[in-house]
Structure P
Amino acid sequence: MSRLPWRQVAALVAELLLAAVVAGLLLALAWAHNVTFDLTPTKEHTLSDAAVRAAARLDRDVDVTVFFNGQDQGKIRTMRELLRRFGEQSSHLRFKMVDLDRSPLLADSMGVVNYDTAVVDGYGRRARGVKVTEEDLTTELIRLVEGRERVAVFAVGHGEHDPGDTDPRAGLSAAAKALAAENFRVERAADLRGGVSADASLLVVAGPTSDFTESEVEAVRSFLRAGGGALFLLEAGAPARVARLLAGYGLRGGNDLVVDDRNRMFYADAFAPQVALFNEQVMPYTGAPPAILPLAQSVNVEEPVEPDVKLAPFAFTGSDTWSDVERLAADGRPPVFREGVDKRGPVPVAAIARIESADATTGAAGAERGGRTGSILLVGDAEFATNLYVGTLGNRDFFVNLAHLASRTEQLISTRGAATPGGTFSQLHLTAGQARAIFWTGCVALPAIVLAIGGLLGLRRRRRGGR
């Protein structure tokens, strides 16, 4: 066997060295830019936008000590992977995992008795018993940065949807839980005549069926002038004093019915329009799925009566929607657009009024609001935040982001992890058009093609057999 010429050996060695250098460079790039692809349907291996934003806000060191059960290796791997993903978002986050059974003294000194819980130290605070989940860690990071809970007061004395109600259709308990995960302490107020709590940063009025008193209206005005934020979720036919209160700030419900037949969901009629467009100067687009507003009315802006008010609509349905001005479809008539009467989309379904703060207030929240602008938001639907609908598509994100917009914490506007749908809704959301396309493609077209091919092959064989 002849030997290879030295030139070929040198060339082979050079090629191997070059390949090694290229592989090393690729490895260095991969190490410096950690890019992963999460192909799971719910993105379970990727932090939500809310978690990323919460970690990125840290400007001081935070230590997280996790106590685990050494017998549960699968849970340990899951928690370690979650902590790794959080650690990639901030150099201020430091994690340590400790076997609870092997470190009883440390666990006792930190007040830990349960497996799979964490102690979070930072910003001069220590939080014990934090569950090692993305949502709980995100909530705790928000609390550390902000230093205290914000207070959200829900008016409940006028037939509103109630945050303490767990009814699977009308209650707001799921929405209240979502706010609690964003560092809000939820309170209920059956009577606003004594004023809105001085510690409150947000007032929520969700679908009142009876009217406010004049003293309650004045209490809301005082709250807004002091720099508070109010979120009104109103159906068509709102109580008169509530409507006049909003009209004073240039916000008026259209008392119509928004129709979205083209994009209606497979399980719904044409009266659950999607929020398709945003004024990003007011509410940044986060990439969340569209919100669904059942039986929504339009929201219009007009000249305000109150001084120092700036107005802007910020959420709209698609250009292929329209508003049934006389609500004829609500009486059982088929939705038909009437040229010159009804209004074509995009239809505004939410608007905001900013009010220059004029009063000084007392209390923690009041001191923070001093010199800030108050905010009042009107959304033309209340049902989207109920337990039945809040887990549908982007409804939870929309509600929580509205709360942040009203309470002037716009930096927390984001997309969260997938929520569990309420009622009989599936996690697979299809429009009626998509459902029809899947049916005709999968149940009609493909079987027909297979039958046609089989028939042609059978006919061809018969012809050959006849010859």
Structure Q
Amino acid sequence: MAALFELFYQPGAKEWRSKVGVAGKADGSGKPTTRLLAADGWVLKTDIARAREGGDELREELERMADLARRTTLWHPTKQWAVMRTSDGYLPLSVCRELQTLRAVTPLSARLDAWTRMISFGVQTHIERGVGLDLNPSNFGFERPEERLYYLDDETSPRLGWAELASAIVSRLPEEPEADDLALWRGWGAELGPILEPICGGALVELDAELRRYPLHSRFAERRDALLEGLARPRRRRAGRGEPELTCVLADVHGNLPALEAVLDAAQSAGVDSYIFLGDAVGYGPWPGECVARLAELPRAACVRGNHDHAIATGTIHTGMNSLARRAATWTIEQLGAPERAWLASLPLEHRAENWLAVHGAPKDPNRFLAYVYELTYEDNIQHVAGMELSICLYGHTHVPFVHERSAAGGIRKLRAPAAWALGERQVALVNPGAVGQPRDGDRRAAFALWDRRAGSMSFHRVPYRIEDTLRAIRARGLPEELASRLEEGR
């Protein structure tokens, strides 16, 4: 922190006076008491209204914020806080790498996607952490648009209220004076619907009232009506008798039994009636046999084969595996009996039903479990799924919750770790629920998704589990220490 602070004494440091006290679409802080100083790609921030005669109260406040930062990914990893002593008392300081705010995003279609991500971020944080964020585009940013979104503000609240959520949505309408295409706002409302359902209970009644109550110039009244129409668009369709209604989608268990049990407990509490397992029951983790047994007994389950499942079932542990994976696979083969290996070998490479496909890796890969869906391959894989006349491909392998979605018009939307998602008409999507047993997105909690088959929507979830039990078992069984450290870091 001291080394960073030195930057702001350099001649190149510049105070951002133009970004203070702004209103409307301009990028900056609406608080006239904010002070911003930029130097060499870093931004120092304080608020003179929060000055205190003594420093203890500020220290306690900033320590609570730093503790929240350690437990979550709300803020950028470089964010730090400090208390500065002045001649008049004490001021809170924060310093962080300069990020691109959502107000700087172009064109409008990209801004709409960014606003959707912001609102999803706020809803998910409220549900999972009991924390309310100030949902203003100036308060969110990223290093690059396709990467993780971060909160830039230093203030949180105990909850996200209806009025705050309504303001975050409706106040976007007048910020685009030329965007009079009502279909645009109707479509945005339809996108927000499934994101808001987890916090609104599906009815959206209270939020609807706040959206209508928000003060808005008559010039934009038709836009609000179109937005509300999109939000109210029916998202449920009737399921036939005996068809699955709520499905738990899970992937990449990797022999981590406590993580698997935590996910299955959460899924059962949610009332699931079916399961889709996207492969890699084993590999890396210390309970391969127990995880195979647990997965094999799941009711109404569609399961596919992962690359670790294939290697361990067939003994071809060299295929597409690094040295760490090979060491773990060799150990795992020694732990499993013939029935467990036979179950792994019986798993199909894919499962196709209705308008969806389940694979472990990339749908375009002939093996279905070796190639990855990532930045250079997702467009080809979406095209491949569309060519199969399917709407959804569920996949794992990357260990990161993600949705790649192509609209009917051909536009691509990328959602990393969304709170919720729904398939629109004539869309094609690749959906990854994240990893149960070995997350690699910086959040070490077990990940899974719930697919509401009637609504055509998914909600994405994280649950804590007894990670200490898994770490002890990895070390007790003589597995590589790196496997324990990766679990601890969620990487």
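Given structures P, Q, which gives the highest value for mean count of other Cβ atoms within 10 Å over residues 169-176?
P
Identify the structure, out of P, Q, from whose coordinates distance in nm of label points 7 Å out along Cα→Cβ at positions 25 and 401 was calculated to give 4.1.
Comparing all candidates, it corresponds to P.
From which structure (P, Q) was Rg and Dmax of the Cα atoms in Å calculated, if the value obtained is 28.8, 106?
P
Once FRET efficiency 1/(1 + (r/R0)^6) of positions 129 and 449 (r between Cβ atoms, R0 = 41 Å, to 0.05) is calculated for every structure in P, Q, which label goes with the largest value?
When FRET efficiency 1/(1 + (r/R0)^6) of positions 129 and 449 (r between Cβ atoms, R0 = 41 Å, to 0.05) is computed for each of P, Q, structure Q gives the biggest number.
Can you say which of P, Q returns 0.80 when FRET efficiency 1/(1 + (r/R0)^6) of positions 161 and 257 (r between Cβ atoms, R0 = 25 Å, to 0.05) is computed?
The value was obtained from structure P.
Of the structures labelled P, Q, which one yields 3.8 when distance in nm of label points 7 Å out along Cα→Cβ at positions 81 and 321 is computed from its coordinates?
Computed on structure P.
If you work out mean projected area of the Cα convex hull in nm², for residues 225-328 alone for P, Q, which one comes out largest?
Q
Just so you know, all these numbers are worked out from the coordinates, no wet-lab data involved. Just so you know, these numbers come straight off a predicted model, no measurement behind them. Cβ atoms are built from the backbone, for glycine too; each structure is taken alone.
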